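What follows is a set of structures for review.
All of the numbers you see were taken from the coordinates with simple rules; none came from a lab. These numbers were taken from a predicted model, which means no experiment stands behind them. Cβ atoms are built from the backbone, for glycine too; each structure is taken alone.
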Structure P
Amino acid sequence: MLFLKVLAFVFLVAGFAFVFAAKIIVNRYKLVEKQKCDFEHEMSEEELTKYKYDKALVNMKMWGLLIALPGVVLIFAVFR
């Protein structure tokens, strides 16, 4: 039972760290350049850059949420 409690907190900490470090991760690994936009011709260059940055940031935060989700489920199951 103690193992599950520790595992839950490990998932939570890893997921929350991913969410809070999303801006650093996006900038360090240049994820803005890897984002695709299907309607580039409808935006100005500045809008397109902001859109790609925001899209990369939201994707990183969603990955953090997916990492933290098993921790939340384990917390509910173990501390019931």
Structure Q
Amino acid sequence: MISTDYPQDLKARLADAVAGTLSLCLHEQEYRIATHAIVEFLTALNLTSEELFEVTRRADGMDTQTDDCIDQLIEAFAD
């Protein structure tokens, strides 16, 4: 759970981190590794499932592959 005075700012920064991490990927294997790393750092922050869903939903992809990875994360966190 986010315990800060600025939860919306933190969620926006995390969404930027998700999008930025994926934007560096060029190949399918890199996307897979980045996706696993994103799951690790978001769950290590002990966010609620609603917060995880909101952060990934806010992330914007720069291309189709990035959007697909973000959609997969949203789907995983929505369950």
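Here mean count of other Cβ atoms within 10 Å over residues 41-48 was calculated and came to 12.9; which of the structures P, Q was it taken from? Label of the originating structure: Q.
Among candidates P, Q, the computation of Cα extents along the principal axes in Å that gave 55, 22, 14 used structure P.
Figure out for me which of the structures P, Q the number 40 belongs to, where relative contact order in percent (Cα under 8 Å, 6 or more apart) was derived from the coordinates. Structure Q accounts for this read-out.
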